[in-house]
Every structure is written in C-alpha cells, then in structure tokens.
Structure 1
Amino acid sequence: MVMQDQPSAPDTYLLTRGEFLSPDRQRGPLQPGVPAAVRGTVEPLEYKSRLDLATWLVSPQNPLTARVTVNRIWGRYFGRGLVETDNDFGFQGAVPVNLPLLDWLASEFIRRGWSQKQLHRLILTSAVYRQSSALLDEVAVQQDPDNYLLARQARFRVEAEIVRDMALSASGLLSERVGGPGVHLPQPDGIYDFTQNRKNWPTATGADRFRRTMYVMFYRSAPYPLLSTFDAPDFSTVCTRRVRSNTPLQSLTVANDQVFTELAGGLAGRVLKQQPEGTDGDRLRLMFRLCLTREPLDSELSVLVDFLSRERARFAGAAADAEKFASGAPASAVEGVTAVEQAAWTSTARVLLNTDEFMTRN
C-alpha cells in the first residue's frame, strides 16, 4: 500500500535474465512508459505514476478493460461469456458471439460510472436473463444446439461454495454475519498430517459453523475436500472460469459428508417446527418448496411419502442407528420429536438436497 509518493522516483534498471540481483547499470536507468504498440493511446507526460496507468486503463480510449469486465460478469450469469475465451481477448481468442451487444454493455458500464451494481441490475432485468431454460423451440435447438445465441436460458450447476450456501439457506441455519476470521468446517481427522507444514484444524462451533462458504479456510497444500469435489480452484493458478464436472463423488459427498448431514438435519428440524401438527404431505410440500422453490408433482410427492415411510420403518428397527444419525445435527433437535422421527425426516431432507434440480441454476 502506498500512502504517498516519494520526493523522487527510485532508479529502475533492466534486470539481466530477469534476475533482480543483476541490474544492467551500463544501460542507465529506465523511464516509465508503455509498449510502443499502444503508445498512441497515452498522452505524453513528463513523469508517469501508477495513477496515470490506472487512469489510462479506465479511459474511454481503452475499451478493453470494460469489455473484459462485462464479459466475465455476463459469463457468471449465462455460464459462458460473449467471448468464450474470457482470459484471452487477443488474436488467438474466440470471436465474440455478439460484438454489438458486448460493445453496448461496455459503453453502458463506462457511462454509468463503472458501477457493477448497475451492470448486474441491467443484466438481471433483461428479457434474455428472465427466460426459461426449457427446450421450447425445436427450430432454435436445431440451428443453435449449444445455445450460443441464448434462445433459452442457460442451465448449469452452481459453484462449489453456493452448493453449501443453498443448503444452509434451506435449512434455516445460515449465519448472516459479515466479515471476521475464517472458519474451519468439520472434516475427517488427519487430512493435514501429510502436508509439508502440519496445520491445526479447530472445527468451528456455534453460529460460526453455519457461516457462508466464502469464509471457509482453504489451504493450497491441502484444499478443503468438499470444495474440491465441486470443482473449486486450488488457488495455485489463476482461474478465470471454473470447469464444471458431473461425477458420482459429488452425489456421494452430499449423501455422506458430515456437513450436509448436519444441514439435512437442520432442514428436517425447520419443517417439523413450522408444521408441528401438519401431515406428512404438508411437511413434505414445505420441504420441497424450501429446497426447489416450487410445489411437488403428485408423482414426486408419492415417492417422498413412500421413502419417508421406509425410513421410519428402518430406523424403528435400529434405535441405536437412529440416535446416532439424529445426533449428527444437535442444533436442529426438536423438542418432543423422537430420534426415529428426526432421523427419518433428516434422511428424507438429504434426498432433496442431493437432487440435480437443487444444485442446478435453471
């Protein structure tokens, strides 16, 4: 951080082979400037500072910064930018799908004072964003099978952090605290015993256990397994766009990881508390709305009712398993509800959290 400029700039020399211990003093000090290829876009100055560089980056004569910014934000909403190679706008990059739209968004971004908030609102209120992802136009599908022209909304799995955050929101356990130190979520013992520098992992308790995933500690030498499973970058390299995979390990993680078992228990407890006198159908409809924001079809409700009945019978014949399973979410225990009932509802909630529709942005 620079608090103020020095009275005079320090001398800068060409470093032989890039070695900072070998400055080429025979050439003499170098002067700040820009490559000759872009020199015509920069006003000549007697002394150029970092502020001059920043001013040039966001000047109307240099639209590249605005184009790259709006392209990346667009890509977050549609799964793919208007320029698919969002980290390469050069000659080897992809041709823009809609260059006039890209330029218009960039010019609007500049005109509105580089306000990302206004850019987000502009995209979210557009007709192209608010359309359905359902395949309704067979002609459009045949002419544009990869949906580059966005005849329908894009459908893709949300990012690794958002998978857990959505489960937190559905369970009612989400802590809305902003800022503060990172938190350590539950994970198997010994994960960091074999890293170069052995690290302590003090598992968070209380409300910190349910903070947004952006606050979860993530070490490059041993990434947090849950996030890596859902394709979070490893922080060792620059990542401009995440790869999205679809593997059995992801479903197995949601089905068996302690974090999701605890959140499934929270969802079950939330439903049982809000519907203390409700029928199984009423409770399942509420759980369905909390997870998928829609009413279940009759066929879907029937499947859930059958599954809940089977889980009740299974846990009724294995009381010890029911106690152990229900105790996995102590923060969600409901007074007056037996361990068998709590376990059966937790198992059912886990099924909904593990559906493709729950983890997919439609």
Structure 2
Amino acid sequence: MTPRHLAGFLLLITLCLIAAGCIGGVLTPAGGVVYPHIVPDPGATTPQPPEYTFKFQETTFSSSIQVDGPAYAGAVHANKTVLLYKEMPDQEWIGGSYLAEINDPAQTTFYQQLLAGFRDAKERHHLDSDAYLELITAFVQQIPYKSVDGAGAKFPIQTYQDQAGDCDDKSLLLAALLSAENYNVSLLVFPAEEHMAIGVNCSGEGYQKSGYAFIEATNLSYVGVPPETLEGGVVLRSAPLIVRVGNGTEGFTQIDKTSAIASARDSADQQAQALAPTLNDQKIALASAGQILNQQYAAIATMTAGKARQDLADQYNQDLVRYQQQEADYNASVDRYNHYGSVHNYIITHQYDREGTYRWLQNNAPTLLPV
C-alpha cells in the first residue's frame, strides 16, 4: 500500500488561513472552525449502483445499493480542508475533521441502506457479534486500494460509490459502519508513518496497550493482527492519535484466536527458515552420494567376474543402503518444509475466515498453536 496522511496536508493550509482570518470584517464561525461537509447537489444525476463481491468464511457475498445522487455529488465536490479561525490542538481539529466526514447527516440514508444488507447476512448465516464485525471488516478490506496524491480523505459514501480508496478513505468507511452497529471503535492515526487504521475494543492490553485490537483496512488481515510492514518497508513505530468514533459498547472477544493464528504463522516461518540450511546440505550430500553410486555402477559394468568385482559390488550395495536412508531423510525434511509452507500459505490466503483458519490449524498443525 502507499499510505497517505491527511493531517499534514491540512495543517499547511489551515495555518495560512489563520493568518488570513485576522483581517477585519471576517465572520468567525461558531467554534472557530469549519470542517469538511457535504452540500447536496439537487441537480446531480443518480449514479449507477456499484457491484461488490467479497469473501467471508466459506461464502462469497455481494453488495449493491443505489446511493443518493445529490449527496454523492456533494461529497465528491466538497472542500476537504479544515478552516481554523483560532488556536486549536492538532488532536482536536484532526479528529474533528475525520469525525465530520463520518457523521455528515447527508450520509445517514446511505449507512442505513448498506447496513440493511449486512444485517440480513448476519441473520441468515447466524453470525455472532465477533463474526458480524469480521463480515463488515472483510467487505471494506476487499474494496480495491487506490491512492490519489494531494486529495483529502473521501467521505464514506464516495469511497463506496467509487469502489476504491486508500488507508484513510477505507478506515473512515469501516469506522462509520462499525460504530453504527454499536461497536466501540476508534481511528488510529499515525502522522509519522502517514497511515491510518482502526481499533476495536478488546480484552487484554490491545495494540500498544491502547485497549484496542488493530484492524488494517487497506487489505485483508485478521482483526487484532497489525501488518509487519507497510508498502516501502515502512514499520509502524509511533504511538497513534486515537480518535473515538461514536459511543458503541461492543468489542471483539476473539483476540486470543487471531493472536494464535498469527503465532502459528510466525512459528511456521521460523521453522521453515531454520530447516532451509539443513535441507540444502542434505540435497548437496544426496547428489554427491548419487554421483559416487553411478561411478561405482559404471565401473562394475566394465569388470569381469572375480574378487575385485565382488568387493566393489558389496561396497556399492552398502553405499546404496546409505543413499536410500539419506534420500528418506531428505524427503522427510522436504515434507516438513512443505508443511510449514502450506501452513503459512493457508493462513495468509484465508484472512477472511478466522474461525475456519483456526479450525484448520487445530486439525493440520496443532503443534504450531500456542498452548
């Protein structure tokens, strides 16, 4: 991914506007700040409904709703900057800007229509609270990633209709949907790394002792398992700015399962890496032993009957037994290496199915799961 952070862009513009706001006659708005907001365009046409398909657990789901044309057009053309007319802490106006985009009343009908489909899926598939959170998360994670340099964060209605977004676009949409479904969520804003993610309340310390399980919105990942690196090798090291969204109370209770899955993945990777040198040595030794056997066999074929030929034949048979044992040991190492690879591949290709992945590990790689 190419993470992009909105705050730095806004800060440059708003500082200039603070100076401009000192000119006499400028009307200062209530609160001293103007956040991005949607002004519906009554003349806008209704766009074609987007068609979504996404995987969750063992099912492929679909989503398609007709968004309100005036609201969507207003979101597209809205000014995404923040106008400050007084001194204000960065945390306050940055958080206020994101919350303004999530909570804009022009999107109320959009949220209701989109969530109606998810609620129907929850009922039909008998999903509990954790699985329902993962369903919505899997949907947003599978929206194609696209970043536009210099653009402000999209309103959620725009991200849905455009079928594309970057880290802040998709995080705002996901936070809006989860908050509307009474989950205790926050935006996790990383100015230093120019990235944004989501946090959902969980048992235990959570990400960086925040009490929140980390959710990466840009691509498929398990709830509570942060990415090791972002695109370009960027590692999240800074403490995030935490922006609470709504007043939800539901949390994620399966953090122990997703943590165990991540641990099994790491263990499989470590075991494979540790085995690789041995596997290479065995391969070289096996090739050398095979070459010696071929030379012995060729020599025996040119010799006439007698003691020398019999002695070499006896040596060949002894070496053949050793070769066969080396071959068996090598094949066993290959099987182990391939097993670790299959564990890794299964985990990373089924990140939309926490429940099924954990069950697969129990059946196929129980020793890699934490005790």
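For the structures shown (1, 2), relative contact order in percent (Cα under 8 Å, 6 or more apart) is largest in 2.
Figure out for me which of the structures 1, 2 the number 4.9 belongs to, where distance in nm of label points 7 Å out along Cα→Cβ at positions 193 and 305 was derived from the coordinates. Label of the source structure: 1. Source structure of the calculated read-out (Rg/Rh (Cα atoms, Kirkwood Rh), 1.21) within 1, 2: 2. Taking helix-only ellipticity at 222 nm (-39500 (n - 2.57) for each DSSP H run of 4 or more, over all residues; to 500) from the coordinates of each of 1, 2, which one would give -17500? For helix-only ellipticity at 222 nm (-39500 (n - 2.57) for each DSSP H run of 4 or more, over all residues; to 500), the value -17500 is produced by structure 2. Ranked by distance in nm of label points 7 Å out along Cα→Cβ at positions 49 and 73, structures 1, 2 are topped by 1, which has the highest value. 1, 2: which one has distance in nm of label points 7 Å out along Cα→Cβ at positions 225 and 281, as calculated, at 3.2? Matching structure: 2. With distance in nm of label points 7 Å out along Cα→Cβ at positions 153 and 177 derived from the coordinates and found to be 1.7, which of 1, 2 does the value describe? So the calculation was done on 2. Among candidates 1, 2, the computation of distance in nm of label points 7 Å out along Cα→Cβ at positions 273 and 297 that gave 3.3 used structure 1.
Each reported figure results from applying straightforward, stated rules to the coordinates on display, with no laboratory input. Just so you know, these numbers come straight off a predicted model, no measurement behind them. Cβ atoms are built from the backbone, for glycine too; each structure is taken alone.
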